[in-house]
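Structures for review follow.
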Structure 1
């Protein structure tokens, strides 16, 4: 599969549009979620 520069740019723009309104996790929430993942929840 070959991806050309235009496709890369489009994918990157889509990614940034998707995450634009996202709020980063707090440190506490990240630790909580990683503990659940580690336990298999």
Structure 2
């Protein structure tokens, strides 16, 4: 099942693991200044 992207959350984390997972995540805030469909992974 796929969901439509409708909300953007800012997430804090310590690091990316070798398996491309986030380590020690925390919710920071909801972002209303960005469109969910245009969000991509930052490198």
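All of the numbers you see were taken from the coordinates with simple rules; none came from a lab. Every value quoted in this text rests on a predicted model; they were computed, and no experiment measured them.
Among the shown structures 1, 2, from which was the value -22000 of helix-only ellipticity at 222 nm (-39500 (n - 2.57) for each DSSP H run of 4 or more, over all residues; to 500) calculated? The correct label is 1.
Thinking only about volume of the Cα convex hull per residue in Å³, which of 1, 2 has the largest value?
Details: 1: 115; 2: 104.
For this comparison of volume of the Cα convex hull per residue in Å³, the top structure is 1.
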